[in-house]
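Input: structures, listed below.
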Structure I
Amino acid sequence: MTQQDFTTAILVDQTPMEAFEAITNVRGWWSQEIEGGTAKEGDVFKYHYEDVHRCEMKLIEVVPGKKVVWRVLDNYFKFTEDKTEWVNTKIVFEITGQEGKTQVRMTHEGLVPAYECFDICRDAWTTYIQKSLHSLITTGKGYPNGKGTPQTENEKKLAAENL
């Protein structure tokens with residue numbers, strides 16, 4: 001049986017370098033609560049959203065205009081029993097030209113349907129890539145989480161449950 005890693009893709013009119021610049025501007029499309037570097041190989045950054053989700057990422061491959069790969073060094077979800085979900089998985093952004101357009105394909109290698117967090121994570125990544133990152137690339141403005149502000153429907157639901 002083959003592993004079914006989560007993947008999603010967007011197609012934009014901008015250049016591969018414009019897409020790359022947006023991807024590495026993690027604060028512009030994922031969250032303003034990012035600490036650390038997000039653009040160079042070897043950079044390590046931390047993300048957190050209240051006490052619901054924390055993670056630490058390391059950029060292990062950066063090829064301008066072509067590819068960005070993060071390795072998840074540490075992760076915590078308040079809502080899962082298995083506290084190792086995401087740890088040592090990779091988030092891979094592949095940037096390719098396609099008939100005069102640019103495709104960005106994001107694959108979370110290791111995020112599979114068997115994970116407790118799969119449905120929530122699938123929905124969140126889909127929102128961040130197809131809406132927020134797409135908007136950042138095409139308009140210069142994404143929809144990242146603000147300081148303490150949930151962005152996706154699942155984050156809003158989790159935030160409401162934790163009030």
Structure II
Amino acid sequence: MDTQNIEKAKKIRYLLMDVDGVLTNGIVYISENGEEMIGFSIYDGLGLALMKKAKLLVGFLSARNTMSVARRAVDLGIEECYLGVSNKIETYCEILIKHGLKDEEMAYIGDDLIDLPILRRVGLSVSVPNAVDAVKSQVHWVTQKRGGEGAVRELIDMILLAQERCPNG
């Protein structure tokens with residue numbers, strides 16, 4: 001992480017994130033009964049708890065509307081979980097207004113084209129290495145860990161360290 005991105009991370013008050021391909025590995029399993037199953041990283045979950053403990057805001061923003069994501073949000077105490085959102089930039093702007101935030105106080109981590117309008121606006125834009133090339137070429141930083149394998153935790157640790165908050169709790 002270069003010093004320019006560390007300076008950006010110092011200003012972050014809200015981490016907004018895509019779900020599929022970021023909090024998950026992007027694979028959806030369908031059981032014989034038609035039930036959808038996806039996996040989440042325990043490391044990301046602990047990282048999100050550390051963000052909340054540090055009094056920083058977090059939210060999920062997904063174009064898909066799935067019960068497993070809503071359930072994960074409840075389990076982690078994530079109150080801002082926006083699902084089934086086709087126009088992500090509109091929801092992003094609503095979040096800014098709701099919390100009285102500026103773009104430079106927002107971080108966003110995404111992986112696909114639908115995320116680009118937000119990634120181009122936020123103070124700290126991040127993607128995972130499994131993101132599409134068009135996204136990776138537009139962000140401030142690409143995590144080392146892949147989506148669903150601790151990428152969100154990697155970003156959270158960087159933000160907390162930049163703000164001189166101990167990521168170890």
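Values in this text are rule-based calculations from the coordinates and carry no lab data. The structure presented is a predicted model; accordingly, all values stated were derived computationally and were not measured. Cβ atoms are built from the backbone, for glycine too; each structure is taken alone.
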When I, II are compared on Rg/Rh (Cα atoms, Kirkwood Rh), for residues 78-125 alone, the highest value belongs to I
Matching 24.4 (mean count of other Cβ atoms within 10 Å over residues 14-21, computed) against labels I, II points to structure II
Relative contact order in percent (Cα under 8 Å, 6 or more apart): greatest across I, II for structure II
Note: helix-only ellipticity at 222 nm (-39500 (n - 2.57) for each DSSP H run of 4 or more, over all residues; to 500) at -10500, derived from one of structures I, II, originates from structure II
The highest value of distance in nm of label points 7 Å out along Cα→Cβ at positions 38 and 102 among the shown structures I, II is in II
Note: distance in nm of label points 7 Å out along Cα→Cβ at positions 30 and 46 at 3.5, derived from one of structures I, II, originates from structure II
